[in-house]
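What follows is calculated from the coordinates using simple rules that are stated; it is not laboratory data. These numbers come from a predicted model, not from an experiment. Cβ atoms are built from the backbone, for glycine too; each structure is taken alone.
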Structure I
Amino acid sequence: MRVLVAGATGVIGNRLVPMLDAAGHDVIGLARSAGSARPLRDAGAEVALADALDRDGLIRAVRDARPDAVVNMLTAIPAELNPRRLAADFALTNRLRTEGARNLADAARAAGADRLVAQGLAYAYQPGEGAADEDAPLWEDHTPRQFAPVLGALRELERTTLDAGGLVLRLGHLYGPGSAFAPDGSLVRQVRAGKLPVVGGGTAVFSFTHADDVAAAVAASLDRDVSGVLNIVDDDPAPVREWLPEVARILGAPEPKRAPAALARLAVGGWGVAYMTRLRGADNARARLRLNWRPRHPSWRDGLAAELAGPASPAA
């Protein structure tokens, strides 16, 4: 199968392109420039040069590539995020999830591709008890102001993908090389420095996803006629009060401090507090059934321990 991957040089794309190539697919990586095309060619992929926000240029490039399937992993998330400026930090990603997703769906249609797979988020559910399945509503009530435009873009991405008969993979908190949870990632640097406290009761529940498990889910979805939305998360949702001290222990970092929510709000704003106290975990049973997919890393406990066992890069 000819598979075009948009976002082929990102955290997920770097794991997905070689996995698809090893599975026998002909992979085409979407690249904005000749410079970003080189690592794709080194990984054995063809290259389609186009900007996802240039509708006409994208349609031409995708039509010329003749893919059977299109995978949308487009993001432009900064390596360092400021929770007080989340809306601004996500502005380009929001455009890619709205305008870019529409352009890519139109390009896939024009090229005759019959499969469209896109990346969503499994931690955008309305806060509540227990792990959310795919029928649970996305965040509707008292949405933090900085998160509202991010959530609006996610809703539009899902509508665009589902209207095209595609599949949205709702991902948990991503870890693996190049992520915030990598040894040199921004979040791990904060933990090493003792600058990431347990806010309030540390009640936000995280569902983690290794980038390799996302890649495996994409690969599985190409072999099955599955549409709709699926949670791609591990088997072990955990509250911040549990995973954050464990990550500090793995790193040999100081025990995380405790910070009252009211005090933390002054430093990180409403979204920063909600991120540490209100997020809901997700359930992966439907993805297991419909994709016959199993996470290679069923628990963040072993997965993060393996990722963080080595020394941080000199850039950390």
Structure II
Amino acid sequence: MPQNSYSACIAVTPECPVSGTLYGYAPNLGGNAFFAALFAVLLIAQIVIGSLTRTWTFMLAVGLGLFGEMVGYIGRLIMHNNAWSQTGFEMQICCLVLAPSFLAAGIYLTLKHMVLYCGPEYSRLKARWYPWIFIGSDLGSIIVQAIGGGVAASSQNSAKGANKSLLNAGDALIIAGIALQCVTMFLCGGLVWDFFQRRQKAKMQNKRQTEGSTLVNDVSNQSPLRFRIFCWSIGFAYFTILIRCIYRLPEMAGGWGNPRMKVEPEFLVLDGMMVALASIAFTVAHPGFMFPPMRRNKGD
């Protein structure tokens, strides 16, 4: 049956098979339920830990990301029951496209404090500019992706043949937003790598300088291992979110309904699992416990 004959489909029937939907499959119940539940648990943990440690901005950024992921996978569960559900499609496309940008913002929020903690003299960029530049760019990518997701979601019927050009316009905006997010993350990673390389070089040139000599927080000075764990966790979260963004570029660039978009295991691993691993790292190595300078009562 030609694709435009599905324009009136609202439920799975012999005339409206699952194979005719945008994704070509009904989302897996077990995998999507697992991610929905996992992100819900992590969201609760972030709210509790963030409230106890007064890391309000970090809690807000990461919390919004986790909430978006949870709602997105609930949308996919709705599509499991009805692959033609417009509500489920709108929920998952908008939320799962946008949510990782908020998680990336959680990384950028830590940079100013990390630079001040380790030694601002080693950074090519003043510490106060890290959140302004990178969160500002991240916000730009969120806005572009939000517009694209809104266009794509409002024109679900175009996936069935009603207005394909409008859906493609939304796709192009989403790709542009994700590309901007990738560029932002690469620039951020390069600056942070350069910062730690300059710091390490300075330490090697002066053997008398200890790792804690430039650290300003007494609690963390008593346990520098916590700070190293925090750094590795943030670095791990950075790479997993970057992998997700890189995966999304060719997936979206192929156009709606392309063969890559119809492979759910690939999506669950390279999108869902990558974002989940980053979220777990944010929670297990929460800055409220591992990096006290992020606390509001410590000068956040």
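Below is a table of values for the structure above.
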| item | result |
| --- | --- |
| At a computed 36, 14, 9 (Cα extents along the principal axes in Å, for residues 136-183 alone), which of I, II | II |
| Structure from which 1.00 was derived, FRET efficiency 1/(1 + (r/R0)^6) of positions 8 and 256 (r between Cβ atoms, R0 = 41 Å, to 0.05), options I, II | II |
| Answer label among I, II for the case where distance in nm of label points 7 Å out along Cα→Cβ at positions 32 and 176, calculated from the coordinates, equals 2.2 | I |
| Source structure (of I, II) for helix-only ellipticity at 222 nm (-39500 (n - 2.57) for each DSSP H run of 4 or more, over all residues; to 500), computed value -12000 | I |
| Distance in nm of label points 7 Å out along Cα→Cβ at positions 16 and 264 derived as 3.1 - corresponding label from I, II | I |
